[in-house]
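**Student:** What follows are several structures.
Nothing in this text is a laboratory measurement; each read-out follows from the coordinates by a stated rule. Note that the structure is a prediction, hence the values are computed from the model and not measured. Cβ atoms are built from the backbone, for glycine too; each structure is taken alone.
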Structure I
Amino acid sequence: MSGTMLYQPGKTFLHRADARAKIAAIIVVLVVALTTTRIDVLVALTAVVVIGLAVLARITPASYAKALLLVIPLVLLLTLLQSLVQGGPALATIGGVSLSRAGVLLGLGIGMRLFAMGICFYGFSVTTSPSDIALALHKVGVPYKFAYLTSFAFRFLPLLQDEARTLLTAMAVRGSAESSSRHPLRRGRAIVRMLFPMLAGSMKRSSDIALSMELRGYSLPGPRTFYRTTSFRTGDALLVVGVILLGAALLVMQWQLPAPFTEGA
């Protein structure tokens with residue numbers, strides 16, 4: 001979501017929780033978010049995620065507010081497109097173009113889905129170290145080579161962000177005003193020019209890391225030993241059970257309660 005989407009050590013409940021419990025919680029959130037576009041259910045899910053991060057990890061909305069603001073134009077675009085392609089009664093007519101009520105609700109529901117999933121993944125990345133992710137995946141049966149690739153992806157993100165920042169600074173030093181322009185089109189051209197050298201550097205770095213892994217025997221068969229270990233404790237089990245119960249309650253809310261904003265509601 002942003003450059004702050006990095007692990008930040010801490011002593012909160014979520015920081016101490018086993019990575020497997022947090023992965024299970026993410027799966028529950030994804031299941032609820034991807035099985036509905038009802039705004040009331042998704043608003044409740046987003047509120048649960050926001051409150052949970054604030055209480056269990058001391059992560060307030062202020063820490064990811066800027067990233068959410070960047071998603072708002074995408075949500076507005078999705079809402080506009082859905083309101084144009086979906087049928088049904090018109091909610092409004094702008095310049096002779098009818099915006100359907102069903103399309104607006106669908107677009108807003110998709111936007112709320114993005115908010116819920118994005119905040120959830122942000123909380124996971126901030127409270128879980130990449131090494132814990134690899135160890136947790138390996139413990140649930142994922143081969144260590146693929147488990148390590150998952151954790152490596154989290155380590156690779158800040159490298160890409162630093163390289164992009166360096167390239168933009170280099171463009172500004174060489175007299176390019178596009179890299180610091182507030183105009184979205186000029187800023188977009190600077191990003192396009194930056195993509196090729198950034199991708200070329202990323203491929204070279206990836207090749208060097210792959211060679212280094214092979215030299216250290218990452219692909220050799222046999223059992224592996226670990227300097228650090230994790231244990232699934234009572235608090236982790238309570239976290240999983242609590243998230244499952246909340247997810248079930250939201251699903252019941254979706255199936256049993258009438259949807260708001262419908263005709264006649």
Structure II
Amino acid sequence: MRRSPNRLLRVVSAGLWLALGAQPAQAQNLPDDFVFLRDIDPSIRQDIRYAGVNNFVGRKLSGYDSAECVVKRPVGLALQKVQRELMAQKLSLKMLDCYRPARASRDLVAWARDGNETPAQKRYNPSFSKADLFRLGYIAERSGHSTGAALDLTLVDLRAPASPAFDPNKAYASCIAPEAHRAPEGSVDMGTGYDCSDAKAHTGSRAISPAQRRWRDLLTVAMGKQGFVNYSKEWWHFSLPGTGVGAYDFPIARQAR
């Protein structure tokens with residue numbers, strides 16, 4: 001049967017539409033050897049704090065359009081090796097922040113200089129004003145996170161019962177309070193909460209219990225075996241030298257597959 005040109009065009013167009021539509025939606029295209037950590041090791045837990053309200057700003061930061069850990073590929077492969085060692089001990093890494101768009105760092109700078117500080121925000125820096133965060137080295141205008149080589153993370157004990165969910169309307173104690181009184185972390189007790197700007201959060205602090213010291217040491221040693229270096233003022237912050245140089249500013253936006 002001979003088809004009219006218009007009918008033939010409709011058939012071809014429909015075929016192309018079906019062929020394209022039948023393909024699953026693809027993940028965000030990432031530049032320069034960046035990867036989604038979930039694609040390398042889905043067993044590593046993720047709780048990307050700046051993609052929600054459970055952080056010291058109290059809202060999502062600019063550029064965090066999806067709660068996904070994005071890293072340079074060598075960083076992801078090194079994390080996979082750390083995870084394998086930890087899983088044998090019934091433990092898991094939990095990622096709290098990975099690649100951070102440069103626009104998010106600018107967002108933090110603007111927040112720190114806005115002159116306002118709520119009681120919920122004060123939980124994260126109980127001993128001084130947020131205006132001092134720059135001077136004391138807790139916030140930088142240019143973050144190593146924007147290179148894809150820096151990470152914030154903690155440990156989860158896979159044998160422990162699930163912790164309560166974070167309640168943004170609850171008046172938790174400060175980040176240096178005993179674990180039962182501060183905001184739930186869903187992880188082992190490292191002696192302070194995440195993003196706690198206080199001397200007690202310094203990796204080598206002596207103001208923590210022996211059990212808390214063992215958890216910090218376990219994390220630092222496991223990460224160190226794969227070349228990661230800890231930042232002394234933050235027990236949760238590690239970087240992998242030589243894997244990230246320039247800062248990037250693409251947003252994090254993973255599409256459904």
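**Student:** Taking distance in nm of label points 7 Å out along Cα→Cβ at positions 43 and 211 as the quantity of interest, name the structure among I, II where it is greatest.
**Tutor:** Values: I: 5.7; II: 2.6.
Largest one: structure I.
**Student:** As an exercise: relative contact order in percent (Cα under 8 Å, 6 or more apart), calculated from one structure in I, II, equals 23. Which structure is it? Could the numbers behind the result be given before it?
**Tutor:** Numbers: I: 27; II: 23.
Going label by label, the one that fits is II.
**Student:** Can you spot which of I, II the value 66, 58, 32 was calculated from, given it is Cα extents along the principal axes in Å? Numbers along the way, then the final one.
**Tutor:** Details: I: 66, 58, 32; II: 86, 46, 37.
Source structure for this number: I.
**Student:** Could you tell me which structure in I, II was used to calculate distance in nm of label points 7 Å out along Cα→Cβ at positions 51 and 83 as 3.1? Display every interim value, and only then the final one.
**Tutor:** Details: I: 3.1; II: 1.4.
Matching structure: I.
**Student:** For which of the structures I, II does the calculation of helix-only ellipticity at 222 nm (-39500 (n - 2.57) for each DSSP H run of 4 or more, over all residues; to 500) return -8000? Each step should come with its number before you reach the end.
**Tutor:** Working: I: -23500; II: -8000.
The read-out was computed on structure II.
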